[in-house]
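Listed after this line are the structures, all set down as structure tokens.
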Structure P
Amino acid sequence: MLLTFLLKHSPTPLQKLDDPLFEEKKIHFYLKRDDLIHEAVSGNKWRKLKYNLEEAQRLGKKTLLTFGGAFSNHIYATAAAGKLAGFRTVGIIRGEEHLPLNPTLRFAQLQEMELHYLSRSEYREKKSEEVINQLKTTFGDFYLIPEGGSNALALPGCAEIIPEIEVDFDVFACACGTGGTLAGVLTAMPSGTKALGFSALKGGEFLKGEVESLLSQTKAQAASPWEIVTDYHFGGYAKATPELLAFKDFFETQFNLPIEPVYTAKMLYGLFDMIRNDAFPIGTTLIALHTGGLQVNKAGSYRK
């Protein structure tokens, strides 16, 4: 079952977007549609989990344990992937339980994920030996996947995005929460290109260190220059302003495809703003990664 699930993916399409702004600024804009990989395990989540699930199976682990916030796309995807691949799953959630569960956690529970809550102070110590040992006492032997799925085994899965891109490009952009997707992509970038990671979190400067740490764990080198863009977080993780939601509505209407406000909409807003302000030379070809995730409707509730 696991092998079939992992091999199901075929290269995702590259969709060219046409807009008067791009025509005016002479920018070629493509969206890499990783949201189409899988209905529930979409985008970078599938790519990060791919080799981690293989390793868990190789080690004979029966349980996957991971961490995330109450609106975590990673929790959502891990719950679905675990069920599809035949693993028991445990989600360690930051903060206290709030009932009724939001759509993210409700879905995870429907996938038979066991939800366990840590106070915010405890959660900050989630990597400590004391917390890990407590979790082992509670849940038994498990394969640990870090928050956001970002570890050394996530990088090769994310690196596989680049060979799927069949046009020459100048800039690759992705949203960043933990830095794993950007780190993986950096190992495979063609020469003469640049990568941009758009922080979805307030105070995202720390992501530079996270990316560098992930690269060092795999003894990989960034193949191209890169930077973390921190100006488009809209108040922080899982926060959205009327301006961002208005852009999301515009984008979905203009291009007839869904985006979510936690990651992809923030990145796309940032790219549109940078293009409008001449941040890219005339003739630049941009690739933006659509990483999937939950969508929000106008009533404020979620849909896939």
Structure Q
Amino acid sequence: MSTIVAAVRAAPFPPKTPVFVGSYGISPRIAEQVHALPGARYAPMFHIQPGWFWERRRLDADAEREVLARNPGAERLAGPLPALNELLRLPTATRITWSVELGARFRDALRAEPVAETWQLDEIVAECAGPSGRPYRELTRGVLRGLTFGRAALGDRGRPGLVWWAKNARTLPSRAITPELSAFWKMIDRASIHLIGEEYPDFAGDPRRAARTAAAAHEALRRGGPVRQKLARKYASGLTPGFRLVQGLGGNTRGLPPAEAEQWRAAYLGARADAGVSGFAEFDFRFENSARAIVRELMRELAAVV
């Protein structure tokens, strides 16, 4: 994290450029580093997949009593969530109830360790656009509701965040609207400061042509109804630095010399900026992507286009 913070500090970003920096899990140590940057906001990342938050609700005794006093039915939601496959088979109302509880557990963690200004969600998964997409969309919608609005009994207020959108789910904006899809888009709008489209281009061919191809989902949002058009105005382009090659994350897959790969990336960023994205998001600063020179050059490129 110190490499990222130093690179952001050194880059010529315009004054008051909003900067969000996060990590998986909440870390006061990382938050302190982020807050050393003027105006930067710490935004830890949560993911929907089964794990620690699925095991049980973790509130102190006073908070648990307050939640149960305001909503006695919450007692049955204190234990483990159903397994994912079972959750997806449940009736809609039951699935959303459990999903809201999961999102509220994320919010509980933010409340218990109050070092973050906002949050990130990983992610609107590819399955949301698949043959059984509706249960996944309802799961996502419930989690976003719980995370954004938390627990009224504990004084939580709305706190929107950054919502990541998987590359293979980005056919959704072109779907004919239904009551369920309308509820899905409305919840994403209420929950999001930015909707981050995971574009993850391969650094190959004409970067401006690649940028036009990657813009398809953004353009589909612009052609949609009023809520999708609002989301289009929040749309941010998501990439990685490009030097750690992982299936699905694009990057320098053709083995260009580093300087050429960086030139390609800079041209792509410029083209996406010209298309009117609201910002840029970078993921996976690990291994080959973590070298100081690579991170500094990436931040310089971003500062040139925001």
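Every number in this text was worked out from the coordinates using simple rules, so none of it is lab data. The structure displayed is predicted, hence computed values, not measured ones. Cβ atoms are built from the backbone, for glycine too; each structure is taken alone.
Taking mean count of other Cβ atoms within 10 Å over residues 45-52 for each of P, Q, which is largest?
Between P, Q, the highest calculated value is found for P.
With mean count of other Cβ atoms within 10 Å over residues 149-156 derived from the coordinates and found to be 16.6, which of P, Q does the value describe?
The read-out comes from structure Q.
Where is volume of the Cα convex hull per residue in Å³ largest, in which of P, Q? Don't skip to the end; give the middle numbers.
Working: P: 127; Q: 135.
Answer by largest value of volume of the Cα convex hull per residue in Å³: Q.
Taking -14500 as the value of helix-only ellipticity at 222 nm (-39500 (n - 2.57) for each DSSP H run of 4 or more, over all residues; to 500) derived from one of the structures shown (P, Q), identify that structure.
Derived from the structure labelled Q.
For which of P, Q does relative contact order in percent (Cα under 8 Å, 6 or more apart), calculated from the coordinates, equal 21?
The read-out comes from structure P.
One of P, Q was used to calculate FRET efficiency 1/(1 + (r/R0)^6) of positions 141 and 229 (r between Cβ atoms, R0 = 35 Å, to 0.05), giving 0.30; which? Intermediate values should be presented prior to the final figure.
Details: P: 0.30; Q: 0.95.
Considering all the candidates, the number was obtained from P.
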